[in-house]
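In what follows, structures are represented as structure tokens.
A short reminder: the numbers here are calculations on the coordinates, not readings from a lab. Treat the numbers as computed from the prediction; the structure is a model and nothing was measured. Cβ atoms are built from the backbone, for glycine too; each structure is taken alone.
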Structure P
């Protein structure tokens, strides 16, 4: 059961990675494309890390640290890109 959940999270993460590349070919602005790419890459990478956490639980300190770093860094980057793509009209 743990192996199935692990593979499920890893596959979901890869799907998010590919899903994030689809908006790159659209007519939107570069910053909107980067924002959508960073959000989907963050979710995909976090899902893959959860899958790895289920596969190799003895490495939990490093994997949890990687999850926290992804959550903080990529979330902030996503907000900055979203703000820049809106032209700074959030005030």
Structure Q
């Protein structure tokens, strides 16, 4: 089964150590979901880019949320978020 990346808007908090904690996910259609918990955070290499894989819980279900680091220097853009879906 082929998977596709679906880019999403994520609101995050940063603590004093610089840890990035995702709080909500908003889909292109405007639906917003609160992230109940972050269960795990691991480095992840995706399509030749570095990033992180967050194992999150939304409404009691575990999902994977990926942060893909930007490879280009842009002062206001250091990466973007996506989830994988069956294509």
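A few notes on this one:
- Structure (P, Q) behind the derived value 0 of helix-only ellipticity at 222 nm (-39500 (n - 2.57) for each DSSP H run of 4 or more, over all residues; to 500): Q
- Structure with the greatest value (metric distance in nm of label points 7 Å out along Cα→Cβ at positions 8 and 40, set P, Q): P
- Computed 1.25 for Cα Rg over 2.2 N^0.38 Å - originating structure among P, Q: P
- Relative contact order in percent (Cα under 8 Å, 6 or more apart) from the coordinates reads 36; which among P, Q: P
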